[in-house]
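Since every read-out is calculated from the coordinates, none of them should be taken as a lab result. Predicted model only: the values in this text are computed from it and were never measured. Cβ atoms are built from the backbone, for glycine too; each structure is taken alone.
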Structure 1
Amino acid sequence: MLSRRQKHILLKFFSLFSVVRGYNILVVVIAQYLASIYIFAPDKTIKSVLFDVNLLMLVLASSATIAAGYIINSFYDSEKDLINKPTKTMLDRLVSQNTKLSFYFVLNFLAIVFASYVSFRAVIFFSIYIFAIWLYSHRLKKQPIVGNLVSAILTVTPFFAIFIYYQNFELVIFAHAIFLFLLVSMRELTKDLENIKGDLALDYKTVPVVHGEKVSKFMLTIMSVLTIVSAVILIMFFKVGHMYYFFYLSIGLLILFLFVLWKSNKKTHYLILHNILKFIIVLGVFSILLIDVSVVLNRI
């Protein structure tokens with residue numbers, strides 16, 4: 001049996017893990033490595049990618065920056081989250097704001113240390129990334145459309161760091177990036193619909209608050225169509241291996257998303273929509289393996 005003190009420490013650990021969204025960071029790490037093997041550096045052996053210390057440092061710098069970003073975002077959104085996510089917020093509050101801020105600065109410092117191993121340019125890149133996340137959390141996220149676009153850009157930035165490292169400028173990479181960017185943008189707008197109650201209470205100028213739910217639904221419809229078109233383009237004009245199964249499934253799920261979207265009028269409905277998009281994104285990460293199913297045998 002755990003003692004009371006041990007239980008308290010364990011709860012604080014889970015609280016901090018919840019604040020930094022450890023599960024999301026794990027998915028990003030897996031995505032960065034799979035994208036490196038299958039998309040960014042398809043000519044390199046798996047071993048050379050996995051044991052590339054520079055790549056490891058970029059992944060660690062990305063993870064530390066993202067974790068710090070979640071902390072500062074939680075810090076600024078504490079009141080809003082108490083309205084929109086009361087249960088999660090109570091868990092998050094087991095760790096004091098001062099402790100969270102201390103971790104925030106430590107994580108950002110570690111990110112710069114990791115980046116400095118790679119190059120001075122990497123240090124500049126992550127310094128700008130850290131500042132951009134703070135600026136978004138502090139000011140930009142309260143602005144309609146701008147906040148959504150900046151959030152989507154910040155979400156895909158860790159992959160941009162790997163893209164710059166490998167300097168692979170093939171068109172297929174941009175096609176994948178557009179598909180991911182559209183999905184993430186849809187998720188951000190759906191989150192705004194899901195959290196409209198807290199945004200209204202604290203005067204966040206999101207798209208649903210400023211322009212209403214109907215305009216938000218029209219925007220999501222246009223973005224869904226564009227995402228479906230980008231999936232079709234990837235299937236028809238690029239070598240995606242067996243990943244075309246994922247894109248066909250994504251098209252089906254996006255059609256389901258549109259059907260549910262126009263029937264939605266409650267937070268629970270928007271939560272379902274959010275989870276559909278989350279599922280597509282996470283499934284897409286692991287579907288990268290389908291680009292070349294023989295890669296393990298041919299590129300060890």
Structure 2
Amino acid sequence: MNSPYGKVAFYPGCSLDGLGKSYEESLKLVAKDLGLPLDKISDYNCCGALEVKNVNTMAGLLLPARNLSLAREMNADAVVSACPGCHYSLSRTQFFMTRYPKVAQKVNTYLEKMGNKPYDSKLLMVHAVEYIYNSVGVEGVKSRVKRPLNGLKVAPYYGCLYTRPKSYTLSGYMGLRDDPERPSFMDEILQALGAEVVPFEAKTMCCGGPHAYSDVEVALHLEARILKEAKRNGAELLITDCPLGHVAIETNMNKIAEKYGEDLRMPLVYFSQLVAFAFGHSPSETLLTANITNPLDVLKRFM
């Protein structure tokens with residue numbers, strides 16, 4: 001299938017090779033079903049998200065730049081990433097190398113010393129939600145549904161970095177970018193599955209994921225706000241597109257209930273898991289069986 005992004009290189013990042021493995025596996029199922037290529041960048045490295053830039057500015061640019069250089073060696077026109085943190089890191093490097101020639105020259109000098117080709121700053125950075133939405137559209141998703149999720153109430157949680165900061169993410173995307181303040185692409189994909197998207201003002205709130213261990217109190221407070229909003233509006237599942245947010249909220253759910261004296265627990269599911277499930281794949285294929293919060297109690301009525 002032709003994509004508006006041209007040839008695509010897939011950057012999974014560290015998280016999808018580890019705690020977010022169910023995200024990657026289900027995303028591959030969805031891409032295959034929709035006829036979308038998802039060719040992984042060979043020998044990719046950690047992009048440094050999110051804290052490397054605060055320790056060493058050049059390393060914070062160089063790590064993503066190496067991945068972008070490898071993508072260009074694949075003759076790619078765009079890099080698709082599923083993790084908003086990785087998406088941010090890659091977009092940030094693209095921003096600085098495109099606008100500041102001296103920065104680009106210095107980064108490319110290091111790349112050459114490392115044995116990589118200079119990066120020519122000619123890639124688009126695309127989140128996986130946008131890749132699906134802009135490549136096949138809502139009707140393309142709807143046409144593949146074998147297990148309609150009619151009546152399922154969901155809250156789509158995009159996280160704070162999906163389209164932010166807009167100075168990095170909006171430029172040069174020909175109107176293909178989701179709205180940075182009120183994103184809707186994941187909402188529409190979920191609705192194409194038959195699910196009901198509940199009102200959810202917390203969809204772009206920060207979950208405090210990077211502070212899950214360094215400042216637990218802050219993280220628990222932020223995560224509780226998200227869960228409370230989803231619960232109050234009747235959501236049965238919290239749908240995520242960010243491995244950091246997903247893991248942080250999922251693993252802290254019992255602590256949140258204990259701290260606030262209110263049971264805000266609910267299952268979390270990656271958007272790609274729910275799409276693959278609606279496309280007819282089994283819970284084991286989509287790795288829904290691996291989710292800590294056990295969404296199968298909710299989804300069993302569709303099986």
Value 1.04, calculated as Cα Rg over 2.2 N^0.38 Å, assigned to which of 1, 2: 1
With distance in nm of label points 7 Å out along Cα→Cβ at positions 82 and 114 computed for every candidate in 1, 2, 2.4 is reproduced by structure 2
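Given a computed value of -26000 for helix-only ellipticity at 222 nm (-39500 (n - 2.57) for each DSSP H run of 4 or more, over all residues; to 500), which structure among 1, 2 does it belong to? Walk me through the numbers on the way to the answer.
Working: 1: -26000; 2: -14000.
Of the options listed, only 1 reproduces it.
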